[in-house]
Structure P
Amino acid sequence: MSGWLEVQRGEAPLVVSFPHTGTDLPPELAARLVSPWLARKDADWYVDRLYSMARELGATTVRTPMSRTVIDVNRDPSGASLYPGQSTTELCPTSTFDGEPLYLPGQAPTEAEIAARRTRYFEPYHAALEAELERLRARHGRVVLYDAHSIRSRVPRLFEGELPHLNLGTNRGASCSPALTRAIESACEDPSFTRVTNGRFVGGWTTRHYGRPEREVHAVQMELACRGYLHEPDAVCADNWPPPFAPERAAALRAVLHRALSACLNFALAATGVA
């Protein structure tokens with residue numbers, strides 16, 4: 001564990017990645033931003049708390065406390081868009097999901113600064129992910145990477161209407177076995193929640209890069225709509241976002257997510273005949 005990278009090792013063949021739950025901003029960067037609130041607005045709020053059961057299941061977790069405004073470790077490091085033709089944010093974002101500028105005039109990161117952040121943060125994060133995946137695949141023969149996210153239910157710049165509660169992404173079927181997809185879908189069946197597979201979100205760079213089912217590395221992304229676990233306001237502002245974590249509201253969704261992680265674990269263990 002370092003100041004900006006947290007790796008908690010487990011021995012089960014499951015790795016849960018938390019790339020966007022951090023809110024830390026280096027002081028030298030904070031002075032160049034329009035506001036700290038805008039810089040933290042698009043965090044995956046409380047997602048690591050939602051998945052606290054991951055450690056109980058024996059999973060390895062990889063997380064950065066650093067805000068995605070510093071660098072988004074779930075974007076293509078080359079800068080190429082993951083969703084050509086659709087609005088998205090960059091490797092080092094310069095605007096919020098709503099299109100609001102993050103930096104004061106003339107303070108946006110230069111290409112040299114972006115390269116330096118990629119070396120300092122992006123590359124070590126993914127070196128850690130890759131090392132844990134290889135460690136567990138070598139031990140078990142099969143491993144699942146579960147990339148955990150959330151987003152506000154309505155973000156008109158990014159998608160129309162209201163997002164389903166549970167958004168499973170498998171890079172349109174390329175990043176994992178169909179059997180794993182079916183197992184997670186079954187685990188997520190619940191009358192209280194809506195779900196979709198490979199809808200607006202099919203998986204970010206992490207899912208697409210590591211998902212190699214032919215090598216028994218299976219990767220999925222789960223994007224949660226925040227209303228499934230938070231009292232989400234109709235319009236967010238600095239006075240109401242984020243709302244406090246509400247364990248009683250989150251309990252039903254946590255039960256679904258526990259089933260989803262268990263489905264991933266059972267799928268991975270089936271390769272060794274343990275499940």
Structure Q
Amino acid sequence: MAKVVRAALVQAKWTGDKESMISSSIALAREAASQGAQILCFQELFYGPYFCQVQEPEYYSYAEPVPGPTTEKMIELARQTQMVVIAPIYEEEQPGVYYNTALVIDADGRFLGKYRKNHIPQVRGFWEKYYFRPGNLGYPVFETSVCKVGVYICYDRHFPEGWRALGLAGAEIVFNPSATSRGLSAYLWDLEQPAAAVANEYFVGAINRVGVEPLGDNDYYGSSYFVDPRGQKVGLPASDSDDEVVVRDLDLGMIEEVRQLWAFYRDRRPDGYGPLVTP
């Protein structure tokens with residue numbers, strides 16, 4: 001029997017300060033809830049600018065503990081809207097130890113856990129090793145009241161191993177919150193997530209921010225979308241220039257259907273994959 005989940009993505013421009021960015025994002029989330037969304041994900045580092053365009057210690061101030069003030073606001077948002085909320089933030093584990101983290105909160109406000117971005121780039125415009133340690137929590141899948149959820153943050157999407165780990169752990173929807181700009185990898189935006197959805201036979205929600213931010217010349221092009229296990233986009237992508245809420249109905253029954261048709265999990269050969277994890 002089909003199980004349809006109404007899922008949402010939020011893409012937004014930087015407003016200029018943390019508090020107004022949180023307020024704007026919450027307003028967009030409430031808009032999604034008014035359309036019946038049951039689960040929602042914000043963009044990477046949702047309450048700040050993408051400060052990794054520069055390497056300056058002042059931006060460490062955006063980090064906060066978990067639980068902390070933003071965690072509490074997201075818990076309250078989940079409770080009030082009865083939506084599962086995935087909120088990517090800048091986490092301070094202890095002074096000087098920071099992670100690029102996504103919080104996962106169930107529809108009743110229960111904090112289910114977090115994912116820490118595992119793959120950290122260090123190239124022009126994406127100086128992330130200056131700000132984040134590599135994640136150390138593996139690839140958790142969260143049993144929410146709506147479905148089984150995985151998270152894979154931005155640069156992670158270039159690495160197939162984590163996508164597969166989430167599938168093996170039972171993920172039905174994997175959210176990929178990002179800060180992706182025109183130029184270097186724009187053409188991959190329409191290639192990688194559909195390919196990952198096909199290879200791993202689950203739904204993917206790809207979220208990107210929009211606009212040019214004052215810290216650099218990165219032009220974030222939005223175009224957030226959902227893709228199904230056949231690699232087909234569910235409805236049209238979002239705008240490439242404006243704030244937008246993407247709300248789509250995802251038929252999770254398609255996962256079993258596709259896995260029976262294309263038996264990729266059955267035909268895996270882990271006995272031959274040892275060299276893939278040998279440094």
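Computed from the coordinates by the stated procedures, all read-outs in this text should not be read as laboratory data. If you're wondering where the values come from, they're calculated on a predicted model, not measured in any experiment. Cβ atoms are built from the backbone, for glycine too; each structure is taken alone.
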> Can you tell which of P, Q yields 25.2 when mean count of other Cβ atoms within 10 Å over residues 99-106 is derived from it?
Replying inline: Q
> For which of P, Q does mean count of other Cβ atoms within 10 Å over residues 171-178, calculated from the coordinates, equal 17.5?
Replying inline: P
> If helix-only ellipticity at 222 nm (-39500 (n - 2.57) for each DSSP H run of 4 or more, over all residues; to 500) comes out at -6500 when worked out from the coordinates, which of P, Q was used?
Replying inline: Q
